[in-house]
Structure I
Amino acid sequence: MANGQRPSKTCAQCGRPFDWRKKWAKNWDEVRYCGERCRRASRAKDSLEDRIRELLLERGAGKTICPSELLDEELKQNPAAMERVREAARRLAHAGEIEITQHGRVVDPGAIRGPIRLCLRR
């Protein structure tokens, strides 16, 4: 931590960046989740990543999907369900499998706001 810079990591569950905290000083290398909610959620394996991969492969190279396409009609207006899809997309983007785009441009997975599209990595 030179020059007052605190290291940051990407949460293994939600895919958002998080910064070092004093309470993690002794075990920073082992910290994988940004908080308790993500640590608990990681225990329940979600197949959303597989569904994203399948749908993108089905569409083909150069085609995109909307995250809402993975949800049933009644869940499309559920913010919690949509956030789970976005979390899965962020994990895949951080793993280098897909890209998240807005207005046709690739965006940082940790900083997305608003409507997004998902595509296979070019």
Structure II
Amino acid sequence: MAIPSGSGTEVLKRAVKGANSNAWFVAINGVADHIYTVLSIIIIEVGGADENYSVRILEDGGSGDEIELIKNQVLPSNATFVFSDRIVLSGTDHLEIYNTAGNCDIIVSYIDQDWT
């Protein structure tokens, strides 16, 4: 992606998934000419059992490298995990979050800069 030189938009957004179970949740499905700044990732265990969770970035629309940000970490029963470091995704990168067989609620807040 070239460095933007024209006008664009900047919008605060969120991605939410209730009761995610044993699946990858695509929190950000990147689009060309966008820059995404992740502000926070919150994972809440609501099923009453210990969980394992992972967070990754898939580059180039899922066909590129897989970057593991958090891999197979334990989330105790009824606990909350907050990741508040900033992450920048560009273009068609994906941000995905996984948890094992129980139920987790997931909230991702981010800024979407659209330069199309």
Structure III
Amino acid sequence: MLLHIAIGGVLGTLARWGMSGALTTPDAGLPRGTLAVNLLGSLVVGFVMRYGTDALAWSPEVRTGITVGFCGAFTTMSTFAYEAVQLATAGQFLRTAAYLVVTVVGCLAAVVAGSQLAGRLP
């Protein structure tokens, strides 16, 4: 399984670098490259977890290589989005909302905190 994850990770990293570089321009207004990889990665995770389990019954190694390896390296939004949908599908709407808010606000706060911490270092 580790080999599948490693291969997927390498491919996801290279795909993110290529796609982000191709779509990001200084005058874009939005970080189009990051937005594109996050949306595409979420689409891939949703597809693989449904089609790769139901229709094709891909092995756990192949599914993990694509989702954890490729999508994990391509974007972290894919797992976040999948988990939020799973909570909502299970009828856990309050938990879904809490997860969404805490993740988005928490990650923004973590970026600010990390930046401030780095600013205090010599």
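Every number in this text was worked out from the coordinates using simple rules, so none of it is lab data. Note that the coordinates shown come from a computational prediction; the quantities given were computed from them, not determined experimentally. Cβ atoms are built from the backbone, for glycine too; each structure is taken alone.
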helix-only ellipticity at 222 nm (-39500 (n - 2.57) for each DSSP H run of 4 or more, over all residues; to 500) gets -9000 when computed on, of labels I, II, III, structure I
Taking distance in nm of label points 7 Å out along Cα→Cβ at positions 26 and 66 for each of I, II, III, the highest value is that of structure I
Value 48, calculated as relative contact order in percent (Cα under 8 Å, 6 or more apart) from one of I, II, III, is from structure II
Value 52, 37, 31, calculated as Cα extents along the principal axes in Å from one of I, II, III, is from structure III
Taking Cα Rg over 2.2 N^0.38 Å, for residues 50-105 alone for each of I, II, III, the highest value is that of structure III
